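Nothing in this text is a laboratory measurement; each read-out follows from the coordinates by a stated rule. Fair warning: this is a prediction, and the values are worked out from it, not measured in the lab. Cβ atoms are built from the backbone, for glycine too; each structure is taken alone.
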Structure P
Amino acid sequence: MSKLTLAIPSKGRLMEQTTEMFARTGLVVRKVGHARGYRGEIDGLPDVDVAYVSSSEIAEALKAGSIHLGITGEDLIRENISDADTRIGFVHKLGFGFADVVVAVPDCWIDVATVADLEEIAMPFRRLHGRWPRVATKYMNLTRRFFASKGFGDYRIIESAGATEGAPAAGTAELIVDITTSGETLRANGLRVLNDGVILRSQANLFASKVAAWSPALQSVCDQIAANLAKSVPQPANSK
């Protein structure tokens, strides 16, 4: 049978946490060949081929079905795959890589606490400045879907290529949509999250591609990995 391909983050804290968490479940992951290579294996699971891939590329590979399983953040899945619930299986939450995707405005906007308040000030802002308020973000799809769900459309998206939280101070945007863990970076830049501005509470997940080539044997290997993870990372009662 062909091997099951599992993609894990290729660098940084997510790679370390994934390797550590797998080891705690009895799934020892190790690189094959050069220490800086991009292939690996799991002890005792010869039918698994491990690929080291960047987190954003894992989302794209799951979408395309070129890998069977992948570990990445739910924010990247939701941003890059509009029909994620159709194309992607949410196998197991992993209990690390926490980050919230949020709408944040300048702290000096004392009268703006909700998305409805943003909608209320949009027209006066346009009359004064000749344009809609600008939203700096790397999460363009999540932003559009969230604001549409709130009935807010009077804004302009500015794609962020750098430190998004610095956009309002730099004068390139009025508000932002970005990820935050503790909120300290937002506060350091004079920003605060809207009361109803949490778009997504993300964490690392083990995802399965529903469009990859699955066989009963590969599904059995997937089930074995998921069972091991469940022993170490129990899911909350309200989890999917």
Structure Q
Amino acid sequence: MEIRAVLFDLDNTLFDHPASARAGFDAFLRHLGREQSEELTLSWLEIEQVNYDRFLSKELSFHEQRRERLRQFLPLTGLAIPQTDTGLDELFAIYLQNYEDAWTAFPDAAPALWSLRDGGMLVGVVTNGNHNQQTSKISRIGLGPLIDRIFSSELTSHAKPAPEAFTQPCKSMKIAPAQTLYVGDNYRVDIEGAQNAGLHAIHLNRDGAGDRGAIQSLAELAPLLVGETPFT
């Protein structure tokens, strides 16, 4: 069956979160009066992931996971933890501004989306996270005009890899799952999740030379769609 729509993950697929987060974090450290170190950077990114996953599982609210990140990170710098939610929110706002100022797309994102749109393909994004923040990312990095629909876990009430996170967007776009290709960087969440929901899927593994069945760049996507390559 022909592919009529391509859905993408956002963070680490179209949006270069690692580069944006590192740049924002470096500026945040300077504000805190601390020198940049790889150890602190890795700790921040690990704490971010753990608490964001707690938000996705509905253990924490979106704002509370931000506060918890600071509660866990600040002791590593020797700095005191603000004692009120307001103090935590004001401090996190400084990091957030630096992070947003550094938002960037992967260089291959816009050309790949243009190619799909020129070929008459429907294009959407299915992403876990806060809807306003995720749509803001897409707008700020210049990809908004190239995307037909944006579906966040907050909007659909289903986080990947739940099947509904994939089938609801298909239903909304009036496309059968079997006519839809999903592209993402996380094999368990994106690829296995999409396949379990009846979609085709391609793993984007930017660092995985020789990873069978994966692509390393979004530039590889359009040629696959016009070729005879079967999707999994």
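One of P, Q was used to calculate mean count of other Cβ atoms within 10 Å over residues 77-84, giving 11.9; which? Provide the component values of the computation, followed by the final result.
Details: P: 17.9; Q: 11.9.
That value comes from structure Q.
Taking distance in nm of label points 7 Å out along Cα→Cβ at positions 69 and 101 as the criterion, which structure among P, Q has the greatest value? Intermediate values should be presented prior to the final figure.
Working: P: 2.5; Q: 1.7.
Top value of distance in nm of label points 7 Å out along Cα→Cβ at positions 69 and 101 goes to structure P.
If helix-only ellipticity at 222 nm (-39500 (n - 2.57) for each DSSP H run of 4 or more, over all residues; to 500) is computed to be -14500, which of P, Q is the source?
Values: P: -10000; Q: -14500.
This value belongs to structure Q.
P, Q: which one has semi-axes √(5λ) of the Cα gyration tensor in Å, as calculated, at 34, 18, 15? Walk me through the numbers before you get to the answer.
Values: P: 39, 17, 16; Q: 34, 18, 15.
Corresponding structure: Q.
From P, Q, which structure was relative contact order in percent (Cα under 8 Å, 6 or more apart) = 28 calculated on?
Details: P: 28; Q: 24.
Derived from P, not from the others.
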